[in-house]
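Take a look at the structures listed below.
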Structure 1
Amino acid sequence: MGTPQFAVPCLETLVNGRHEVIGVFTQPDRPSGRGRKINITPIKEKALSYNIPIFQPDTLENVEVFENIEKLDPDIIVVVAYGQILPEEILRIPEHGCVNVHASLLPKYRGAAPINWVIINGEGSTGITTIYMDTGLDTGDILLRKEIKIYEDETAGELHDRLMDLGAEVLDETIDLIEAGKIQPTPQNHEEASYAPMLTKEHGRIDWNKSAREIKNLIRGTVPWPTSYTAYDGKTMKIWKSSVINSNKDYKPGIILEVKKDCVLVATGKNILSIEELQFSGRKRMSVNQYLIGNNIEANRMLGG
């Protein structure tokens, strides 16, 4: 059971290993983009290439869905970023339970957007956790955890791709241990739990009263979506890349201190943010150097508002 690109390596690993994948559940095809074209999910596309039976119910709270899964009679159900909660009746069907691949070091960052929030919150490491699923949200017993370092300038998109591959490795090892009867589930410490809610566009709005480090982390954590933004001269300015410059001086947060040929220096609540890549409404993403060819950004103007 899975939907986005993040789940594809896990499906590939299962199919190419010693296991038989007898069915794939994924979200229904939905329209997207300006043309509202119907797009199939990445998992459906991969399952079609393997000729695996595909199921796309609107909800799992359905007798017919339950009966379909019972007929399949799976030994185990693997869930990777599926996008629907599994009812207790389905959790009880497979003999060896339901295994979830989650992109954080549980119990930290339960929820829909752990990859974004570990970067936004300035964490130095994250990882993959496999768990036996229960009726809670990412609350089941831990099977395996593997930790990786988060790089200094790494974006959520870049971290996503590394965790996507790690997820397949950890899943493969988890399934082998379950099959060999060697898995040792460990209950989560719920007192250490934190939550990573789904992002909205509003999460990308920059508060210049925060420190330059916090703003840089927000920018990294919202690439490629929803991206961080502010306002300049009444126009939305998305910021794609930035760096922190230490400064002991006090300036009004949000004021443009200096416009150089390859960066825009902005005051924050602590230190200075150097904007290096940006994008204005209706324009392409580009470096500050590229944008300043034929365009102007003025010092002493306020960002935000």
Structure 2
Amino acid sequence: MIQYYKTVEGQLLEQNCASPGVWIHLNRPTKEEIEEVCAQTGVLVDLLTAALDEEEAARIEREEDQTLVLVDIPVVEPEGTSFVYNTIPLGIVLLDNMVITVCLEDTTIIEDFMENRVKGFDTCKKTRFVLQLLYRTSTKFLQYLRQIDKASTQVETALHKSMKNRELIQMLKLEKSLVYFSTSLKGNEVVLEKMLKTNFIKRYPDDEDLLEDVIIENKQAIEMAAIYREILTGTMDAFASVISNNLNIVMKLLTSITIIMAVPTMVASLWGMNVPVPFQHVPTGFYIVLGISLVITAIVALVLWRKKML
């Protein structure tokens, strides 16, 4: 899908075609739509299709006076009855008089700009637009990281009560999401450092503070992802130890019960042999043998209890 937007007298208006100062957004574009945009703007096909590869690494490059800024943005994807956090590429192509963005999925980051919820947004100010996109991306990472932290706390509480595989699997999904976030944030950090050191994107004095804010937010997100990942890993290891310890306790208890139950079985086996045995002609012989069995069983149980086997 192709969408055209342009800021006119402070208002963001939807357009029908490409023109100077227009922002073009491609969402899950088809081959025909890519060719259409290339014919209207003269943008290189490789720059547009770079963001359509989910495995594409974040980077910034310049070809024929056209600049590509490729970053990873966070998304939430449903999975069964729950959801997982992931990252997808967002391509930002800067031409002489317009900006083109390309993405594989709908994202709230782009929707915020389309619905004019970003203060000071102007499609004609390309550099500020890029920095605002990057700032929104960093803040969205922070937002999702806080959600992951809350979700891990809820799963941890559920684990205290159930110790089922479902909760452990949810913890693994959250840990995988943190790995994706950490990797993507570090890739975005490389892009920001390159923007700071090179002139691929023309910077204006008014935008310097915004660039610094983007770098600070991105670093904060990296630190939060690392901290939450360490906490989650430690929690997983702790619960793995708890589950293993609980299994050992159950096995120890079952072993002790087996030993105790073996005592009357052995006594009954000895007096059940088809040979002369003590008390075989005594009328109360059965009760005597039963008493011997109970006494030996009690002694064994007492020994196991003192050794904390029960």
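Every read-out reported here was derived from the displayed coordinates using simple, explicitly stated rules and does not represent laboratory data. What you are looking at is a predicted structure, and each value in this text was computed from that prediction instead of being measured. Cβ atoms are built from the backbone, for glycine too; each structure is taken alone.
I have 15.0 for mean count of other Cβ atoms within 10 Å over residues 39-46, calculated from one of the structures 1, 2. Which structure is it? List each step's numbers first, then the result.
Working: 1: 18.9; 2: 15.0.
Computed on structure 2.
Could you tell me which structure in 1, 2 was used to calculate Rg and Dmax of the Cα atoms in Å, for residues 7-94 alone as 15.4, 48? Present the calculation step by step, with values, prior to reporting the outcome.
Details: 1: 13.6, 42; 2: 15.4, 48.
The read-out was computed on structure 2.
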Given 0.25 as the derived value for FRET efficiency 1/(1 + (r/R0)^6) of positions 167 and 191 (r between Cβ atoms, R0 = 30 Å, to 0.05), which of the supplied structures 1, 2 does it correspond to? 2
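Upon calculation of distance in nm of label points 7 Å out along Cα→Cβ at positions 55 and 135 from the atomic coordinates, which of the structures 1, 2 produces 2.1?
Numbers: 1: 2.1; 2: 3.6.
The structure behind it is 1.
Could you tell me which structure in 1, 2 was used to calculate helix-only ellipticity at 222 nm (-39500 (n - 2.57) for each DSSP H run of 4 or more, over all residues; to 500) as -7500? Working shown, then result.
Details: 1: -7500; 2: -21000.
Structure 1 accounts for this read-out.
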Quick check on the output: 1.74 is Cα Rg over 2.2 N^0.38 Å, derived from one of 1, 2. Which one produced it? 2
Who wins on distance in nm of label points 7 Å out along Cα→Cβ at positions 119 and 199 among 1, 2, i.e. which is largest? 2
